[in-house]
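Each reported figure results from applying straightforward, stated rules to the coordinates on display, with no laboratory input. In this text, all values refer to a predicted model and were calculated from it rather than measured experimentally. Cβ atoms are built from the backbone, for glycine too; each structure is taken alone.
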Structure 1
C-alpha cells in the first residue's frame, strides 16, 4: 500500500504552531515511507476564509521546507462533487433531507435543557418519522442533508497514537452533511476529500477525536476503505493552558519575522510530542529517517519559548556565514542601516554569530559596525564616573593598541594584576 497523508488547514489566519507541527508530522511520515503528501485548503467557512490567509499558509509551509506532492486543492472548487455524494447517501438510505429551521432547532434545544436532557437534534425529519407524524416539507425553504447515524452499537477504531477508542452511537445525533446553500460541513467535506484523494493515514491534533467518531460512520456508509487515524497531543503553554497569543508568538510568520531559521523551528516543532531518545538537535533529513508514530506521546506537549530560542541559537552559530550575512543584511536594511562602506557583512557575522540567538539579534549587534550612534551624555557620564570603568578602558586601550592583527585567534591577554581592584 502506498502511503498518502494530507494537511488540510482552514484559511482563516496565519499558520499556527500547532498546525505547522501537524503538517510536519504528516509530511515526514509520507516522506519516510516513500509516499505522497497532499495539501488541501478547507475554505468552506465563507465568512472567515481569505486569500491573504491562503497566501500566508502556503508561504509558511514553503519557508519551513514542507513541500506537497499534490495540491493545493480547494474545497469551494469541489461543490458539485459533495452534492453528488450527498445524493448517493440519500439514495442508499444513509442520509435524508431535513427542513427543520434554525428557530425550530433553538426551541427544541431550550426544551431539552429545561428537561435536563442532552441538547441534540431529535431526528424528526427521518423519512419514516416525518411520514408517521404527517409532516410535509414546507415550500420556499431549502432543506439541509443530514446523515442517518446508527442508533445502536458503537463506533470504534484503533488510533495509532491514542490506542483503542470506542464511543456509543446513542450519544450522537444526525449530523448535517450539506447545508441549505449546498456547501458541505467540515466532517462531510473531509470524508469525501480523503476518499477521492486516496488518503491512507490521517494525522491531526487530538481535538479532532470527536470529529473522527462521525467521519468513520460516513466512511462506512460510502462502503469505502477506512484510513488509519493518528491523533497527536495538543500543544500547551508553560502554564499548561492551550497555546495562544498570550504565550507569545504562535504563528510561523511571527517566528520568521523574529529571526528564526526555518530548520531550527522545524527541529523545535519535531520535539513537541515526539522524541528519539535524548536527541535534541537534528536536521530535517535525520528527522525524516527517524520519525514514527510509535514514539508520539499521548500526553500534551509543552511549548517553551526559551527552549525554542536556545535551539535557534544552535543553528545560528553553525549556519553558513554567507547565507547568514544575506539574512542579516536584509534586517539591517529594514532598520534603515546601509552596509555600503563598512566591513563585509560576512566577516561581521562570523565574528558575532556565536552569541546571537536570532538573525534579528545578530543584526542588532552588527549595526554598530555600520552606524556610529553617540550615547546620551548623561549615560556616558554615568559610565565614566566609576573608577573601575575608567581603569578598565585604559588597560584595554593599551592592550588593543599592541595587537598586530585584529582577529579572534590573536586575543589580548590581560597582564596579571593590571586590572584595578574594587575599592572598599
Structure 2
C-alpha cells in the first residue's frame, strides 16, 4: 500500500492529454499529438560502432570503458563525446546505457553522441528503451542487434523543447520508482541471506544453543553438537547408473533439483532414440549432481522421479543414518558448495568437474535420524515463510518495473502532456 501511495505522483492518469491528436497510421501506436512528427529512427540518429580493444589493455585512467553490459574498466582516452548513449550490439544486445561523460565504447556496442543526432540525448535514452531493441536480432547463432532493422523502427518525434520536458519528467518520476525498486532488491537480498544463514546454522550446528559442542575435525564444518557424527560420503552414498530405456521420463533440470517446491509442469524434451541410453534415471530421494556446475551449487535431492542428462551423476543414499531431506538442506550451504569445488578437478570454474572419487572424499555432519527429521521440519516451516515473502516482494518488484516501462511508453508516445505537469 505504501508503494502505491509513493508512486501516485507518477500515474499518467493524473496528467492531462494534449489538446488534439492525429492518427499515426500504425495500429500498435494509435494516435499521437497533432503537432508531433512520425519518423524512422534512421532519420533521428545514427549508431556509431565502438572500437576494438583487448581487456588486458584496460588501465586505471579516468575514462570508463563500456561494453554491452555496462562498465568493464577504465583507461586514459575516450572515443565518444559526453553525454552519450551506448547500445549493446552483441551479447546483451539492445541494452541501453547513458553516460554524462565521454567514455570508451568497445566493439560489441554502438554509441550515439551529439555528432550523430540532433535530438535530446536523454529523451532518446528513454525512446530507445521503449523501442525494445533487445527484441531485434538477425543472427541466431550469436544473437545481436541489426542496425538496419533498428533504423527501420518508427517513432513519434516531439519538438526539441518537448524532448527536454519529457526527459526531465521521466528523470524525476523514474527516480521515484527506481528508489522503490532498490529497496525491494535490498529486502530480497536480506531475506536470501537470512534463509542461507538459517539453513547453515541448522544443518551444521543444530537449533539448540545450549547443547555441548565438539570439534568435527572437518574444516568447513567446524564445531558440531557433541552427539553428532561425521561420516565420509563414501559410506553414505552409492553411485547409481541406471539408464533410460524409452527417454519418456520427466527430464529433471537444475531448477527441479535445487528448487524448494515440486514442479507442476513437465519438461518438454526432444531426445533422439540413439541418445536414450545416455540419460540416467533419478528417483525421488536420490542425489543428483551436475558435475560441470557443482561449484555453483547445482545439486540436490530429487523431489520426483525422472531422468537427468549425461552431465549429471546420480547417487543413492545407502546409509540409513542419513535422511534425504536433511542432506538436501545441507547441499544449499555455501561452505558445503565450496567444499565440492575444492574436491573438483580441472581448470578453475568453467571446466571444473566433480567426479565420484572427489565427492566420496567429502565428510558430512550427521545428527541422529530423528533430529534430522526435526531439523528438516523446522526448516520447511521457516524457509517456506521466507519463500512466500520473496514471492510477494518479487511480484511487487515486477509490477514496479512494468509500471516504469508503461510510464516511459505513455510519455514518449504523447499519451499525456508533460508540459502541464504541476512540477514542471
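Kindly point out which one of 1, 2 the value 2.2 was derived from, the read-out being distance in nm of label points 7 Å out along Cα→Cβ at positions 235 and 259.
Only structure 1 yields this read-out.
Which one of 1, 2 has helix-only ellipticity at 222 nm (-39500 (n - 2.57) for each DSSP H run of 4 or more, over all residues; to 500), as calculated from the coordinates, equal to -10500?
2
To test your reading of the models, identify which of 1, 2 gives 7.5 for distance in nm of label points 7 Å out along Cα→Cβ at positions 83 and 403 when calculated.
1
From which structure (1, 2) was volume of the Cα convex hull per residue in Å³ calculated, if the value obtained is 203?
Only structure 2 yields this read-out.
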